[in-house]
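Next up: the structures, one after another.
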Structure P
Amino acid sequence: MDPATVEEELRRSASFKTEIDGVPGGFVCSGSLKGRCKGREVLDVVSGATPIEKLFSKEQRAFFRKHAPKGIALRSLNAYGPIFVLKATLWPKKLNRRLVVEMWLFPDGTRNLEISTKCEPPQVFSVTQELKEFLTDLGVEITGNQQTKTRAAMEFFKAGGGPELSKRKR
């Protein structure tokens, strides 16, 4: 997403956040409109007992209606998965900043590791360099095939890497 195109109303929403993922060769900027739901609610949608729209907040449904491609309705979306995620928060003394480490384990045995931290925009280049040096010193290879975890998941399921979970009637 281009942050300059985000509407003022959305910028003010406590549920909206932007983030930049650094990958070799550049950065990927994304936005999310967060919501909360319970595991039981997700299972009910996947089983077909509850319409998928019930997983989303009023604000999220309005955003979808405004920005989804013409002819695409929330009820037409399918659920895919599962992806097992291991998540840990660390505060290495040597780095002196909080790291969030996520390992996404795909049904075929492939993995996606993401190590992230937060900083203010003026610090992004210095923090990126510090993190690269820290990971290199630990022996973490940072030159492999890299992409965001969301893109990896979408490409995995798009290629038929896992079952369609949704049993809903449309």
Structure Q
Amino acid sequence: MRAKGKLKPLLMVDIDGVISLFGPFPAAGGGPEGVEGRFHSIEGIPHFLSSTAAGHLLDLGELFEIVWASGWEERAEDHLPHLLGLPAGLPFLRFPVAARASRAANAHWKLEAIGAFAGARALAWLDDSLDDSCRRWAAERPHPTLLVHTTPSRGLTLKEASELSSWAQRL
């Protein structure tokens, strides 16, 4: 994927807490106020999928090569394109069995797979569970790297999308 003769930066996208929102929602039976979307049953589990986040991802696709960086792995392809109108065939990360087994409440278990996929490419990482190990990794990475944290009950909003867009345009 090239933009103006050079590779686009990567946008590593988590799903839970970015597109699939959770947490206390203000409206009974609905999603967060000001966020478009709806509940879907995915593999028997209810997920509030944000069409607001999907719209921002579609726009960001002009500036970034989008990669699913989620425990959903290939299941993102099974559900998100037809439920949210997102592009089919986006690459996704596979996580080593040891990383999947040690999943914690933070995102550090993704670092090895993200680093291996990205290589020397510029990347932004959009996730709701970034921790200090992620921030250290990003600061020590010799290539342009941006971490963008989302609130799990709001996901990818205009605020985060604007930050990502501005960063990509400055590269």
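In this comparison of P, Q, the computed figure 10.0 for mean count of other Cβ atoms within 10 Å over residues 89-96 is attributed to P. Ranked by FRET efficiency 1/(1 + (r/R0)^6) of positions 57 and 129 (r between Cβ atoms, R0 = 41 Å, to 0.05), structures P, Q are led by Q, which has the greatest value.
Consider the structures P, Q: one of them gives 60 for percent of Cα pairs over 21 Å apart as calculated from the coordinates. Say which. Label of the originating structure: P. Each of structures P, Q was scored by relative contact order in percent (Cα under 8 Å, 6 or more apart); the highest score is held by Q. The greatest value of distance in nm of label points 7 Å out along Cα→Cβ at positions 73 and 121 among structures P, Q is that of P.
Coordinate-derived values only; no laboratory data. These numbers were taken from a predicted model, which means no experiment stands behind them. Cβ atoms are built from the backbone, for glycine too; each structure is taken alone.
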